[in-house]
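Chemist: Heads up, there are several structures right after this.
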Structure I
Amino acid sequence: MKKIDLSIGDNIFKDVYVAQSFTERFKGLMFVPEQKAFNLLIKNCNSIHTCFMRFNIDVYCLDKDFKVVKKYINVRPFRFILPVKNTCHILETKNERGMDA
């Protein structure tokens, strides 16, 4: 996976991995232990699921210019984020508040 820094509004996300291959996009953060969690950008994607994830995440739905269209905070495992209008990319980040936030 390619690694980049991503600036979204006032937030700078360091060491964001870009899922490029089918396998990387399919696997995403599934089965990744919480201690090894990383920020993941999935380009050309407008919906996700958190099945088989081991920790909560924050989800940023981004438009073609990487501006936030919608933000979901503290999404628990086995949830679905359905398509959001004008979303072109998804950024998944580990939720720092933990499972019970």
Structure II
Amino acid sequence: MRVFWTIDAENDLIDTFNYLKFKHNEAFADKVIDKIFNKSFLLENFPEMGAVEKSKMLENLEIRYLIEGNYKILYQINASKGLVEILAVFDTRRDPSKMLSKEE
């Protein structure tokens, strides 16, 4: 399967990078983003490796997730297109109800 990053997920990574660069430094931000990318590309060979998301907000959508450090990588398998679609990257220390609204 091919891993495909949605625009929302890419924007999440940009926001994460900018936040970490501001709070720490660019090298630290690069390291965290690289780890998130590397983890996501494991899905090419093992698309079902992530657990199914049990959140009430996302029930019945068959969304799965991986954890990398403090970050949750939400994804969906689109078998008909041969894709694993990365939907969002979410800092698990944030309020989950703000994940969909993108407000904070």
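Chemist: Comparing structures I, II by distance in nm of label points 7 Å out along Cα→Cβ at positions 1 and 17, which one has the largest value? Please report the intermediate quantities before stating the final value.
Modeler: Values: I: 0.3; II: 2.5.
Across I, II, distance in nm of label points 7 Å out along Cα→Cβ at positions 1 and 17 peaks for II.
Chemist: Any idea which of I, II comes out highest on mean count of other Cβ atoms within 10 Å over residues 41-48?
Modeler: On the way: I: 17.5; II: 13.6.
Largest calculated value belongs to I.
Chemist: If helix-only ellipticity at 222 nm (-39500 (n - 2.57) for each DSSP H run of 4 or more, over all residues; to 500) computes to -10000, which of I, II did it come from? Don't jump to the answer; show the numbers that get you there.
Modeler: Details: I: -1500; II: -10000.
It was calculated from structure II.
Chemist: To which of I, II does the computed value 27 (relative contact order in percent (Cα under 8 Å, 6 or more apart)) belong?
Modeler: Details: I: 27; II: 31.
Source structure for this number: I.
Chemist: Taking 31, 26, 24 as the value of Cα extents along the principal axes in Å derived from one of the structures shown (I, II), identify that structure. It would help to have the intermediate numbers written out before the result.
Modeler: Details: I: 31, 26, 24; II: 40, 28, 21.
Going through each structure in turn, the value belongs to I.
FYI, it's all coordinate maths here, none of it is from the lab. Given the structure is predicted, the values throughout are model-derived calculations rather than measurements. Cβ atoms are built from the backbone, for glycine too; each structure is taken alone.
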